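Read-outs throughout are calculated quantities, based only on the coordinates presented, and are distinct from any laboratory measurement. Nothing here was measured: the structure is a model prediction, and the numbers come from that model. Cβ atoms are built from the backbone, for glycine too; each structure is taken alone.
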Structure I
Amino acid sequence: MPELPFELERQIFELAFKPNSRDIALKVTLCLVARRVQVWIDRIFYELVTIGDERRGQIFLSLIQSHAKPPDFFAVVKTLCLTFFVEGATACGILAACSRVEYLAFWADTDAPQLPLLLSQLPLRRLSTHMDYFSKIPFGVPQSSYLSSLTHIELNRWDTSHLRQLAHLPRLTHVCLPDPGHGRIRVRYMEMVCSNCPRLEVLIILCDPTFLSWVEGNLPPSAKGDHRIVVQPKCREVIGDWEKSYFGGSDIWSRAEATVKQRLSVGNE
């Protein structure tokens, strides 16, 4: 039987694995075929990395520091989630190695001084983090890759005084903010987002499911008339929802986009 061309063989293995890239048994089976196949599979497997706690963070950082992978291998990581339980030193070590992350959920509770500069050097397209971290990311340094690439941002524990910093993100089209709590609508913060994001397409207000109907019903007239403003209930499985974007599933952004699209289609009838 003639051998397949190298590129065709690679594409076949990648197509077989990518839809099931969290299937460890399948990964092991495919990697046993040949060394070159393991390289292809590893590059897909590590495109998405979720670190749920400090122990797993230490394991992943040990893998990075072991040099078991080729130099700069972890630049293949494109979607990275560091949860609340990852410590600062561990998070910084991971971010330094995963230098090409495009989708980042950074929820770790740390004040590591090197963190803001590390975040600024990533070519981010989507970012979910606390306002405390976002407000410390430098805007004026030449290495600030994210300034020209970030289109989606979700800010937790935000402060109105820092919303003006969104104006530093010229490509920003999607913003997500939590409701201040108990259904208290803040007209001013919605206006600040809209005025500081000239390319805004979607503004999501996340609220407790208990208050969803109340928040939707008590939006100010200006917000009710703005097709871009969408109220959504907070998702209980935040990590799962974050990972859905990698697999092309329905996440907070795609659900909001569907709502906006529906409103526009009704308005054009």
Structure II
Amino acid sequence: MARNPLTYLRHDPGGGSLSLDLPPGRAVHETDAGVLDEPVLWISDTCPDPGLWGSLQARHGQTGLWPLLLGGASYDPGSPWTTGELFPGLIKSRPGDHDAAVLLAGWWSAHTTVDEDDDTLSAPEQLAVTAPFGDQWPGLAPAGTLQEDPAVRAAEFADHLVAESWLTAPRLGLSASARGADAPADLAWGGPLNYENDTAQFSAVLRSWEERFGARVVGLGPAELYLSIAAPPTDADHALHVAAEHFAFCPDNVWQSNTDTLIRYAESLTNQACWSFWWD
């Protein structure tokens, strides 16, 4: 089995053995399952300089390390990355074990099933949230058309993500991942824990979005996910179809936002160069 490239950074946090010049940082071994023999990630001590994320993305093919911008919790900037709040024991599968279409259809069904005990919305009002589809899953959205090289767009978004202070106390992270979509599972990130414990299922959908929309995983917070998008929907109908996938993937993007219906939410997706998700 190939050596985990993070093991080089355990005693060489600057990355010289991998021909990298990393800022001060350390390998992280602490998880919810205890202190692991092999590190689960490398994390910098401070916010990375502009351009560093992009240069590390360009080296991914040689190093096997996918760069991430990692934001902390408001009450503890180190949480969850250095506080033992990663959950390898909950990752029961690999992204390749799953079919994104099947996952999304199942989640859609679960999120659109009318709750007769809901004391805030009537049954018709609940279905109106996901109009015009109601409780009928529309299937996967067609692929978008590339507007820019996905790697270029991802590097641009990484710099924007830091400059606009979207993340709390952002730091650079490195994950031993074959592709960016797998990084949430490889880190045993628990962002969507209130919906599903096995993050590999979400990574399976991210793989599909990589292929259909030029998506790249750029940043993570405790319960937030930030993607660059190089092939976004460009018209209202396509955006609405994509919005249905977003709702299945992360219903709180609609339920817990100002765009409280799928139609309103879809308006924000047309020609949008980035997607963000937040799980309550």
Structure with the greatest value (metric Kirkwood radius over Cα pairs in Å, for residues 79-214 alone, set I, II): II
For relative contact order in percent (Cα under 8 Å, 6 or more apart) computed as 10, the structure of I, II it came from: I
Value -9000, calculated as helix-only ellipticity at 222 nm (-39500 (n - 2.57) for each DSSP H run of 4 or more, over all residues; to 500), assigned to which of I, II: II
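Just checking, which of I, II has the largest value of mean projected area of the Cα convex hull in nm², for residues 63-150 alone? Walk me through the numbers before you get to the answer.
Working: I: 5.5; II: 10.9.
Between I, II, the highest calculated value is found for II.
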Computed 0.55 for FRET efficiency 1/(1 + (r/R0)^6) of positions 111 and 175 (r between Cβ atoms, R0 = 25 Å, to 0.05) - originating structure among I, II: I
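Computing Cα extents along the principal axes in Å gives 59, 40, 37 for which of I, II? List each step's numbers first, then the result.
Numbers: I: 68, 48, 35; II: 59, 40, 37.
Only one of I, II returns 59, 40, 37 for Cα extents along the principal axes in Å, namely II.
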Comparison of I, II - label where FRET efficiency 1/(1 + (r/R0)^6) of positions 191 and 239 (r between Cβ atoms, R0 = 35 Å, to 0.05) is highest: II
For 22, 14, 7 (semi-axes √(5λ) of the Cα gyration tensor in Å, for residues 39-86 alone, calculated) the corresponding structure among I, II: II
